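Read through the structures below before going on.
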Structure P
Amino acid sequence: MTVMNRTRRVTANLPEDVLRDAQAVTGQGITETIVTGLRLVRRARAYERAMALKGKLHLDVDLAASRERRRR
């Protein structure tokens, strides 16, 4: 099954120096640089949500048994 990514054309006013510096970091064009930045924003939100769970999950793992299990 192939999933096609939908795209949206947007117009944005971006600070020239910020865009230039971001492109220098990514080594990519404008679209690719913006997509990379948006993915980083999404990843940061997922990290924040995961960190909000810190200390709220209790895992009962037998480390000795886990280490003895057969590896693939």
Structure Q
Amino acid sequence: MPIKYLAGIPEVVKYVGWAHGLLFMLYVGFLFLAAFRLKWSLLRVGIFFIASLLPVAPFFVERSLRSKSSLA
């Protein structure tokens, strides 16, 4: 948004928006893939999805996944 208003280049918002939307759809796809393969509950998938909509929440999700994983 600053580039759009300060530099007067509105096209940047269009392409960054597309990239953001594509990455979000990939996140949701991989969330459901992980849920299927790891047999997560619907509640856990719902919490992870809602966390994707909140600015800082994915950091807490990652921390909870690392604490439950022996790969951390």
Structure R
Amino acid sequence: MTLATAPIGRVVVLLTLPQLSSLHNQLRAMGLRPGCEVRVLRRGFPGGLLHVRCGQLEFMLRRSDAAEMAIRPLTA
């Protein structure tokens, strides 16, 4: 499962970051790392941006980039 297909509102655990080094480095600088919990807040129109939250940080991410980020559901 990827972040691009994550259900809206559900908390998931990030397993991987995108391979593109500039985006990979930017996301790590913002605090995203494998193992962190993220939530998709909204989706733009088909093929649009994702509004994502990780802790107190909220940001927008292209769906194509989110498709490279593997996730798993958060287990209780």
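All of the numbers you see were taken from the coordinates with simple rules; none came from a lab. Being a predicted model, the structure only gives us computed values, none of them experimental. Cβ atoms are built from the backbone, for glycine too; each structure is taken alone.
Brief remarks on what is shown
- Parent structure of the calculated result 3.8, given that distance in nm of label points 7 Å out along Cα→Cβ at positions 6 and 38 is the read-out and P, Q, R the choices: Q
- Ranked by distance in nm of label points 7 Å out along Cα→Cβ at positions 22 and 62, structures P, Q, R are topped by P, which has the highest value.
- Which of P, Q, R yields 41 [percent of Cα pairs over 21 Å apart, calculated]: Q
- Highest-scoring label, criterion being distance in nm of label points 7 Å out along Cα→Cβ at positions 14 and 46, among P, Q, R: Q
- For -4000 (helix-only ellipticity at 222 nm (-39500 (n - 2.57) for each DSSP H run of 4 or more, over all residues; to 500), calculated) the corresponding structure among P, Q, R: R
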